[in-house]
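> These are the structures, in structure tokens.
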Structure I
């Protein structure tokens, strides 16, 4: 099962461990096209509520008006992601809800950032989807091959980064902030650039994971789970690009 290593917490080598393979003659299996279609649906599910909170903020220019939506989306999306990870067969029903919650959060965050740094959201979106498209082409051309060592490095670096972020959140309650995350210094910019590159590398591993999942003929609901895992990485990449661009604007 080392074939399914991934730095994405939603797409790990254990994902298919308890999943029963579908018989060869069956058509009710996970496919690449089906996963692409589900990803498009989840992207739309993010976009609609994001536009709502975006418009709400731009009409008032007061973050307090969108704060309930922002925190509902942020906390609710996090909790929903854990439920999906441990209940993969629920993903056809919960993955759209996760995307809607993330949309509420991202719309408010994006609007507030765009108010401070005009045009930054368009730049972040173009970079995010540009990186996704380029990496997909690179993956299909096998220019970057997600070997076992590659996956192990990406997974280890992602895990270490997650622990660093968690430590920063915990220490923030006692007034301590770890360096680089929010700093617009040279070190802070390099840190954000590293995180963007790491998120991009997770995309390559995710593409490989989904392709191998389709070849393994797992049940069709795994299309939703694969799309959900890809959305986790895309959203992470967008937020980190937004953070990097903000730091560069402050310089």
Structure II
């Protein structure tokens, strides 16, 4: 058991589980089941963690309930998060789930209420970002590029692509006009076709650019949420098994 504790504290969870199971073949120790469950959780073996920590009469019930909530959150089973157990993390995780678009809307004070005050500044930033409109309109992006080639790309922050679209469409249009003016109709129609192709492509590309921008900022926001949760261990109450 002592060697298992050493391995657990060194985060060598798989070998720690082997040592604990070896001990449990001969002796009963409910705390070791909790350690095994937490070790499985740390390795992201959620089914094994859930099975072990669901045993009856285990100590640290608020910790076990919090692990279940964290597992359900990571599996996006937000409806299964329990916020009724005393001392668990359900209230916190449901509020974080609301940032990801899950059901309930909270005002800022209600949103912050279950969290430790030291976390409020970072949580306020996440809350404010969620409630501000950062999306780009694909329709507006396409419309801008229809009026001025490349303008939609400027709108979505793709400046170099916008400049390229403006120059290519502009140069090809000028070449088409110049050749018509000089009576070179064959070349003029070739340049007209190329200009039309790049003009249409610039509108379509601007629409796609806005859609990609929206996906990117959504993914970046969710990564910020996940990083915050990992840094705070999904608000699972801490047990100092390693002293």
Structure III
């Protein structure tokens, strides 16, 4: 029997003034898998993610994380739930004034009572797991783009999250680095057993790494399922999005 979904969003509505952004989102995010959220600009992807993190309160609907509805949770409960999430921002968002080790240690210093020695040990373990041995004293400016992404991932993993959210992780990257980031996401999901949620416009990357894809449009989830199902969808908006990307699922997955 399949495990219960890690996150369940039901009839989620959100508007800002007269502008309706979410108009009844229904979505299940499978546990321990990689779900990619796609959709055109302004389709509500970022607003949806903010609801998953409890940073926005819905006008109507439910957001259940591990079976707990956070839509009307207290601030203390939201803080607890947010600690289940790690976040990898689009441009890594490392602190330029901190070394690599200090960047990775930052959430541990801020949110735990671990000793300096315990923090240093955990930081070294995370960096080693991601192939970043010997970079603890380097500054972010000294790192390549791929290394910065991995340092940001080490920081996101520092608190042992159940969920990892990636915000447009391949935007602006060349094809080689894009594949490296894709592999990083796949390896991290497998190694740590996390539930990965990726916001992306990159259909080649999406087809390579997704277990599940959800496409937003008109304030709703207009298609949801495995990559091959979306690739063959007859929904007009989905077909248009796929065709505009110029990417064929069969070509990415390596069969005709």
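> Which structure, out of I, II, III, was Rg/Rh (Cα atoms, Kirkwood Rh), for residues 176-215 alone derived from, given a value of 1.28?
Working: I: 1.28; II: 1.31; III: 0.94.
Computed on structure I.
> Given structures I, II, III, which gives the highest value for relative contact order in percent (Cα under 8 Å, 6 or more apart)?
On the way: I: 37; II: 17; III: 24.
Across I, II, III, relative contact order in percent (Cα under 8 Å, 6 or more apart) peaks for I.
> Figure out for me which of the structures I, II, III the number -22000 belongs to, where helix-only ellipticity at 222 nm (-39500 (n - 2.57) for each DSSP H run of 4 or more, over all residues; to 500) was derived from the coordinates. Before the final figure, lay out each step's value.
Numbers: I: -25500; II: -22000; III: -11500.
Source structure for this number: II.
Rule-based calculations on the coordinates, nothing more; no lab input. The shown structure was predicted, so the numbers you read here are calculated from the model rather than taken from an experiment.
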